[in-house]
Structure 1
Amino acid sequence: MPKPLHLIVACAENRVIGRDGQLPWHIPEDTQHFHAATAGQIVVLGRVCFETWPRVALDGRRPIVITRNTLLAGDVVRMASSLDQALAIAASLPGEIMICGGERIYAETLALAETTGRAVILHLTVIHAEVAGDRFMPEWRHLAWRETSRRESADEKFRYTFLTLER
């Protein structure tokens with residue numbers, strides 16, 4: 001049986017996840033949550049996410065970047081030309097498979113899970129605000145999820161909820 005796919009993402013109520021290649025908010029608690037959840041794990045991400053995450057190879061993470069630009073490859077970073085290839089590489093490595101974005105990678109992962117029935121765990125931080133952006137989390141609410149954890153929190157700018165959903 002293949003390893004479950006863990007999607008980890010923060011999104012606004014209107015599903016925004018990014019703007020101009022960056023996160024459209026600064027929420028230290030969510031950043032800490034993200035780094036803690038991905039530490040020591042396999043992280044699958046697109047090129048833009050890779051280029052904007054300087055800590056990707058720290059804390060024992062094993063990054064697999066989905067790109068056609070093989071010049072990015074290094075001693076720690078593995079390259080894949082597709083999600084299927086990235087998941088094949090990930091299957092040979094120890095640890096959980098954390099899907100870290102962006103928009104297209106999330107969409108392909110959710111579509112793969114729907115068509116194959118592969119287990120998916122969605123680690124979702126919902127920011128309770130409408131935020132302007134140009135990258136979106138694909139719609140996930142229509143899928144049959146089972147909520148396994150929920151924690152409410154807030155900072156001086158936002159209220160947000162940490163959710164774990166499984167299917």
Structure 2
Amino acid sequence: MSLTPIKPAEAKRLIDTGAILVDVREPDEHAREHIPGARHAALSGLGRLDCGEVPAVIFHCRSGARTSAAGARLASSSPVRAYLLEGGLEGWKRAGLPVARDDSQPIEIMRQVQIAAGTLVLTGVILGTYVEPGFYGLSAFVGAGLVFAGISGWCGMAKLLAFMPWNRRPRRPATAE
């Protein structure tokens with residue numbers, strides 16, 4: 001069983017006739033920007049959906065890649081016909097459909113990890129080149145941590161960043177653009 005791809009305009013028509021839209025991104029991604037009316041059910045914790053009496057479920061992520069990769073799992077979680085929103089949230093926006101955005105929310109944790117890891121690696125290289133070669137160890141440590149995160153699925157830097165004050169603010173509903 002897999003998800004049937006659906007274009008944003010057709011998805012909007014289905015939603016207008018009672019289908020539900022389910023955002024499978026993580027909570028920090030959903031808080032910053034989402035499609036109005038979409039239910040949030042993060043892929044990392046998704047179980048069987050309680051859809052009630054709806055004709056269909058349309059799943060989406062940011063670009064469609066995560067949703068597509070988990071297609072069989074998502075299709076089996078839905079008791080009704082299940083669709084994949086082509087292009088995800090980005091495709092929805094390209095089609096000129098409305099999104100709710102809250103720029104006061106922090107950027108996504110994975111983007112914060114990329115910024116922090118890149119900064120630490122660059123700092124280690126610069127300090128290793130101009131100050132003391134031992135600073136290359138900082139770049140090696142961060143690189144090893146990223147490899148471990150990729151293999152294990154557990155990222156210590158993401159866990160640490162989640163506790164930073166800017167990521168602990170209460171989530172507010174976004175406003176429509």
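Just so it is clear, none of the values below were taken in a lab; they were calculated from the coordinates. Quantities reported herein were computed from a predicted structural model and do not represent experimental measurements. Cβ atoms are built from the backbone, for glycine too; each structure is taken alone.
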Which one of 1, 2 has mean count of other Cβ atoms within 10 Å over residues 54-61, as calculated from the coordinates, equal to 13.9? 1
Among the shown structures 1, 2, from which was the value 25, 16, 14 of semi-axes √(5λ) of the Cα gyration tensor in Å, for residues 78-157 alone calculated? 1
Rg/Rh (Cα atoms, Kirkwood Rh), for residues 30-109 alone: greatest across 1, 2 for structure 2
Just checking, which of 1, 2 has the largest value of relative contact order in percent (Cα under 8 Å, 6 or more apart)? 1
Origin of the value 21.5, where mean count of other Cβ atoms within 10 Å over residues 22-29 was derived from one of 1, 2: 2
Kindly point out which one of 1, 2 the value 2.2 was derived from, the read-out being distance in nm of label points 7 Å out along Cα→Cβ at positions 6 and 126. 1
At a computed -7000 (helix-only ellipticity at 222 nm (-39500 (n - 2.57) for each DSSP H run of 4 or more, over all residues; to 500)), which of 1, 2: 1
From 1, 2, which structure was Cα Rg over 2.2 N^0.38 Å = 1.24 calculated on? 2
